[in-house]
1. Given 0.93 as the derived value for Rg/Rh (Cα atoms, Kirkwood Rh), which of the supplied structures I, II does it correspond to?
2. Of structures I, II, which gives 0.35 when FRET efficiency 1/(1 + (r/R0)^6) of positions 138 and 250 (r between Cβ atoms, R0 = 35 Å, to 0.05) is computed from the coordinates?
Structure I
Amino acid sequence: MAPVPPVRNRLLLLVCALLLALVPAAPTLAAAAPPEPGKGGPRGDAEVVDVTRAGDRLVDLSVRSPALGGRTVPVRLLTPDGWDPDDPAQHWPTLWLLHGCCGDYTSWTSETDVARTDELRDVLVVMPEAGWNGWYSDWWNFGEGGDPAWETFHTDELRRLLESDWGASTNRVVAGLSMGGQGALMYAARHPGMFRAAASYSGAAHPLLNDESVNRIMGFFAGQGDDPRRVWGDPVDQRAIWAAHDPYHLAKRLKSTPVYLSCGDGTAGPFDPPGATSALEADFERQNQALAEKLKRVGAKKVTTHFYGPGTHRWEYWERELHASLPMLLGALRVR
């Protein structure tokens with residue numbers, strides 16, 4: 001794989017050169033200096049402020065985001081063979097892999113074999129940070145908006161950054177688990193044409209299904225001491241905002257998009273200890289069943305479902321489902 005791209009920002013190069021001239025006894029500082037910011041920083045866009053080699057074909061970008069209040073958050077790339085972001089002629093088909101609640105941008109590579117999957121050697125895999133419980137949303141924040149705006153960061157800032165400087169093409173698909181499964185479906189629905197296909201593994205497919213579903217997701221919203229109303233508001237008073245982030249209510253927008261839905265029923269399956277149960281997985285299966293029926297009613301023709309019965313909310317199932325959905329996802333990318 002080509003090395004991490006060289007420094008691009010000439011202004012910062014000049015500053016570094018002046019500092020080195022003033023401090024001649026510190027030659028090691030130049031070797032230890034982080035890579036330069038990426039394009040876009042001076043225009044107020046998101047910018048890459050650091051680059052780290054995380055493993056074979058793995059590169060971590062530290063991205064400063066205006067949508068996140070100027071905070072710097074990480075994004076992991078699993079790079080294809082021959083990837084060279086300094087080659088302007090390269091534009092790789094891109095798979096966005098979204099993590100779940102309580103996870104982070106490292107989850108897919110630490111918990112699954114995605115980095116060793118041969119079918120992905122011709123694809124740029126993007127695994128962005130989305131917050132412990134960010135829910136792939138621009139938070140309502142009691143009508144004030146602002147930080148965090150995860151949806152804007154991912155679908156606008158990061159997308160443009162990757163396509164201008166890091167070899168991503170406009171040929172994209174998206175997949176995710178749990179919170180990220182909801183994110184995959186929402187992004188595909190809320191941004192028509194952005195993703196050629198979407199896959200959701202044990203995703204929150206219909207948060208407004210019933211009181212149990214609403215209360216459960218409100219519990220997630222309250223994680224880490226947050227007021228749960230910050231995300232989408234009150235489920236009654238701000239119901240329109242909730243519906244705008246509920247894949248079930250966005251089903252018509254997914255009508256022409258290939259969709260993969262999978263979930264267990266919350267009872268002990270092949271990867272669980274005997275007697276294990278998961279009320280969360282059982283709830284999500286009901287939500288996914290409802291979404292599948294709604295997609296059928298609106299005339300969607302490209303829906304694949306795998307409601308596999310016994311199985312709880314575990315990585316072993318999501319790894320299996322990623323592999324099961326790859327033919328659909330790579331087919332949409334025209335990569336086999």
Structure II
Amino acid sequence: MKHLLPLLLLATSPLWSQDLSAQKQNAQNAAEKNQVELRLDQSYAGNENPKQKVDLYLPKKRNTDKPLPVVALIHGGGWVNGDRLGYAAAAIQFARTGDYASVTVGYRLTKEARWPAQIHDCKAAIRWIRAHAKEYNLDPDKIAVMGSSAGGHLSSLIGTSGDVKDLEGDLGPNTTFSSRVQCVVNLCGPQDFTQALMFDKDMKPILKDDAVIGLLGGNYEEKHAEALAASPVTYVTDDDPPFITFHGTSDKRVAFLHAEAIHAALKQARVPSLLVPITDGGHGSVGHPEVIARAKTFIGNTLRGEDTPLDVTPIPALPEVRK
């Protein structure tokens with residue numbers, strides 16, 4: 001998993017210089033090289049919207065005949081940028097082990113559709129996985145969801161809102177299937193929109209946050225009801241799946257207090273939750289190789305019943321992603 005650093009940083013970046021066809025071809029080539037079967041552009045919404053699709057990565061050499069656990073990866077980009085192909089390399093790295101299938105999730109961005117379209121899309125994608133589990137020999141009861149930044153928010157919300165009908169939506173042909181997941185890996189995702197994501201040097205909240213305004217239609221003071229409805233902390237209950245959260249302590253884009261908020265809410269509800277600070281880390285510090293190694297251990301312990309010791313001590317940030 002050591003090669004996941006650049007691809008996780010890329011998955012949170014809004015900048016993609018290649019055209020879409022080139023990205024797809026690169027993903028196909030990389031999958032083939034790593035003995036992974038790639039099935040692009042699987043529609044979960046029953047339409048041809050290119051954002052409402054998933055890409056499925058299957059190992060050509062499985063380590064078992066039993067159905068495989070699934071890792072669903074949700075990209076970041078402030079809900080306004082990014083694409084599921086940004087997580088292609090991560091998906092390949094999971095699938096190439098022979099122990100997992102992986103799915104990269106696309107969703108409508110805020111230039112196309114405002115909240116709650118994004119969570120409706122992501123939940124429909126999870127339902128697609130379950131609806132096709134038998135076809136691809138996947139385990140519908142062992143699904144992890146993992147994302148960074150905006151993807152961390154959506155992953156966390158999937159985890160805490162499995163019993164919230166208003167956030168399910170009615171997209172696609174698979175509405176009878178559950179959108180619940182069995183564990184969440186949250187990488188620096190916003191968790192409580194009733195608080196600011198960013199603060200100035202005097203620790204005063206910054207209300208003009210274009211990403212949040214684009215998602216909710218205004219800042220948290222103007223759109224309090226929407227802020228509550230979009231916050232993973234709002235829905236925490238004792239039947240939520242285990243979480244692990246990684247977050248830089250010096251993150252200027254999504255303040256560390258958001259990691260503390262979801263961790264505290266989960267612990268109060270007696271949901272298994274781990275918080276791993278990245279000391280002096282900025283927003284990109286979640287791409288640290290140690291973060292990815294520990295996330296993989298957490299997923300393996302939760303979905304595959306492994307018993308690998310998991311280090312939860314703080315991780316020193318790499319120099320290039322400090323503050």
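1. Working: I: 1.00; II: 0.93.
Source structure for this number: II.
2. Numbers: I: 1.00; II: 0.35.
Of the options listed, only II reproduces it.
Coordinate-derived values only; no laboratory data. Treat the numbers as computed from the prediction; the structure is a model and nothing was measured. Cβ atoms are built from the backbone, for glycine too; each structure is taken alone.
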